[in-house]
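Structures given as structure tokens follow.
Please treat every number below as a calculation from the coordinates, not as lab data. What you see is a predicted model, and the numbers here were worked out from it, not measured in a lab. Cβ atoms are built from the backbone, for glycine too; each structure is taken alone.
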Structure P
Amino acid sequence: MRHHNTNKKFGRERNSRRALMRSLAIALITHEHIETTEAKAKAIRSYVEKLVTKAKVDTLANRRLLNSKLGSGGDKATRKLIEDIAKRYMDRPGGYLRIVKTRNRNGSDGAALAVIEFVQD
């Protein structure tokens, strides 16, 4: 039974899955929209929305927490998250991201693709 197991595994081990989530989060923060599979978009949404909520309060502790969540390559992403993105959503209590289903991928797997992006107020 999978009670209280909310994270998707994506057929990967823990470290590989953590690296995937970090790289997707960094790409989403820096580019503000990415195209990925629908399952990955649904998984990354809650991950990034929690980061945006933390970034709304600019303290040293929150900066360190965001750096640890985004890993060593996330210094620029942390700065952009706090200085640009979080300022945009100060009045909004949640729901910072939108997932739009686009197409099925050409090739052997035919996975459903989706665009995940920050909403514009």
Structure Q
Amino acid sequence: MNRKKITIIVAELLVLIFIVILVNTTNIAQKTPECWFYQSTGLECPSCGGTRCVINLFSGNFKEAFFLHPIYFIIIFYLLIVSVIYIINLNKQEKIAKWLYPKAWYAIMFAIILVIYGLVRNMI
């Protein structure tokens, strides 16, 4: 493994540790701005609850995080799994699970699912 890859991995871990410490030592939920879409229309936007989901996830409240925003919860775990697979594949000749690596159509699919979720949650 070359020095650049090690530096990137260490930097990612330090950022993750900083976020976990920040979430657990401050009341960051009260410092985030209100959703302007919700304030204007009274309807929840497709990403409403996403920040609270991430905060609860980093605080260890997995059940509450899932119920606040299930799509964000799933995407975060997907990205975590892909990161671990990427780190494992750094030094391997034969790469494993490359089909999980993000592709452009994954982002399009995520956006479509997020919009559908936003519509459905306001109808219920």
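Quick look at the numbers
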item: Test item: Cα extents along the principal axes in Å, for residues 38-101 alone calculated as 53, 24, 13, pick one of P, Q; result: Q
item: For -14000 (helix-only ellipticity at 222 nm (-39500 (n - 2.57) for each DSSP H run of 4 or more, over all residues; to 500), calculated) the corresponding structure among P, Q; result: P
item: Label whose coordinates, when distance in nm of label points 7 Å out along Cα→Cβ at positions 78 and 110 is calculated, return 4.4 (choices P, Q); result: P
item: When relative contact order in percent (Cα under 8 Å, 6 or more apart) is computed for each of P, Q, the largest belongs to; result: P
item: If FRET efficiency 1/(1 + (r/R0)^6) of positions 22 and 46 (r between Cβ atoms, R0 = 30 Å, to 0.05) is computed and equals 1.00, the structure in P, Q; result: P
item: Origin of the derived value 0.9 (distance in nm of label points 7 Å out along Cα→Cβ at positions 6 and 94; candidates P, Q); result: P
item: Among P, Q, structure where log10 I(q)/I(0) by the Debye sum over Cα atoms at q = 0.12, 0.13, 0.21, 0.23 Å⁻¹ as derived comes to -0.60, -0.70, -1.29, -1.36; result: Q
